[in-house]
Structure P
Amino acid sequence: MQTETFTAKLFSVVFHPLLIPTWAYLGLITQGNLILLRIPFNLTWTLAGLIFMTSFLFPTLIILLMLRFKMISSLAMPLRSERIGPLIVTAIFFFMTYYLLKQLQIAPIVYLYMLGATLLTVVSSAITLWWKISLHMVGIGALAGAYAGLSILSPNNFSLLLVISLLIAGLTGTARLVLSAHKPAEVYVGFATGASLMFALFMLVGT
């Protein structure tokens with residue numbers, strides 16, 4: 001039982017919603033053609049650092065300050081009411097990431113993803129006002145939705161990334177249930193919300 005709980009916590013940390021944009025980018029550069037993705041080879045890891053800092057490190061530092069000043073009870077934010085502030089912070093930094101990438105005029109797929117992530121954070125904030133949707137599953141659903149859209153639109157083969165993202169979704173969803181962090185409906189709706197919005201965005205803007 002302890003091993004099961006530890007594994008569930010590990011998946012929850014490794015695939016935390018704030019880390020998903022970084023995972024999405026790393027997946028793209030390992031499986032995609034950098035020229036087709038319009039990612040300059042000499043800036044590949046610079047962009048990775050930028051995405052990591054603006055979508056994970058900076059919002060995490062602010063959320064830690066919120067914990068320090070008792071604006072939230074824990075980093076797990078078990079209470080629905082606690083999640084609104086961190087979600088607003090996340091939306092701001094996700095939009096900042098989108099804006100910075102767009103100003104660089106490179107990697108349009110990546111800044112399109114960050115636009116979708118920003119929209120999903122706003123949608124999640126609205127849903128959280130009355131229901132505790134799984135933010136982990138919204139993030140991983142967005143990952144799967146993006147890879148599904150790219151599998152259809154791009155000459156690159158993203159089918160492996162799509163399969164991996166679906167596997168991660170299943171394992172992380174199970175982890176959230178093992179930890180009793182969510183009810184099954186909150187997990188399923190979270191994944192469906194993330195996947196459908198991101199897939200629709202890619203199909204609408206990418207075509």
Structure Q
Amino acid sequence: MTTIKSICVYCGSSPGRRDVYLASAKALAESLVNRKLRLVYGGAGIGIMGALADHVLQLGGEVVGVIPKALSHKEVAHPRLTELHITASMHERKMKMAELADGFIALPGGIGTFEELFEIWTWAQLGIHSKPCGLLNVDGYYDALLSFLEHARTEQFVKPLHHSLLMVETDCDVLLSRYEDYQSPVSKHSTGLARIKSDNMDLPSWL
């Protein structure tokens with residue numbers, strides 16, 4: 001069973017078109033702080049990312065940002081975080097965020113958010129980690145994506161077990177409650193991790 005102390009949130013560096021997206025970030029911030037969960041995120045001070053971090057800090061919570069050096073100006077690194085890690089590359093950023101977090105949530109976002117969510121979900125599928133992965137479907141933002149994922153499952157390109165690894169909710173408290181007693185149905189030792197380790201790949205200590 002996973003002990004949840006920190007949650008990594010993937011979300012947009014844009015605020016989006018509608019106010020509901022920023023509102024969802026603030027609601028998640030309140031849930032994290034109420035549960036004494038530390039926020040791990042991409043380190044930016046703009047868009048949904050900035051709103052999420054700002055609200056957690058305003059409520060007295062802890063926020064850890066991870067941002068590549070090349071993006072620290074473009075995404076405007078947040079100046080008031082509890083901790084800020086600057087990495088040399090995007091790959092190092094994602095690895096550091098995964099290392100620091102005990103679970104993962106995607107809010108509305110763009111291509112970067114999609115890529116981060118699918119990568120961490122893939123790692124769960126392969127047994128590289130056993131941490132919960134979830135998606136907050138704010139006001140139907142992800143409806144089309146969820147429809148396609150169901151199509152991929154129906155067409156037998158995604159196994160039902162792996163499809164179930166991505167938890168989907170519209171309410172952040174409901175999603176976080178599911179994380180409290182989460183146990184991955186995928187074994188680290190019978191799937192991808194053992195094979196990857198046997199290939200002598202340079203894996204981080206948290207795996």
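Values in this text are rule-based calculations from the coordinates and carry no lab data. This structure is a prediction, so every number in the text was calculated from the model and none was measured. Cβ atoms are built from the backbone, for glycine too; each structure is taken alone.
Using FRET efficiency 1/(1 + (r/R0)^6) of positions 132 and 164 (r between Cβ atoms, R0 = 25 Å, to 0.05) as the calculated read-out, with 1.00 as its value, let me know the right label among P, Q.
The read-out was computed on structure Q.
Rank structures P, Q by distance in nm of label points 7 Å out along Cα→Cβ at positions 12 and 180 and report only the one at the top, that is, the highest.
Q
For mean count of other Cβ atoms within 10 Å over residues 84-91, find whichever of P, Q sits highest and give me its label.
Largest one: structure P.
Check the numbers for distance in nm of label points 7 Å out along Cα→Cβ at positions 76 and 116 across P, Q and tell me which is largest.
When distance in nm of label points 7 Å out along Cα→Cβ at positions 76 and 116 is calculated for P, Q, structure P comes out on top.
One of P, Q was used to calculate relative contact order in percent (Cα under 8 Å, 6 or more apart), giving 22; which?
Q
-24000 is what came out when helix-only ellipticity at 222 nm (-39500 (n - 2.57) for each DSSP H run of 4 or more, over all residues; to 500) was calculated for one structure; which of P, Q is it?
Checking each candidate, the match is P.
Of the structures labelled P, Q, which one yields 45, 33, 31 when Cα extents along the principal axes in Å is computed from its coordinates? Intermediate values should be presented prior to the final figure.
Details: P: 45, 33, 31; Q: 43, 37, 30.
The value was obtained from structure P.
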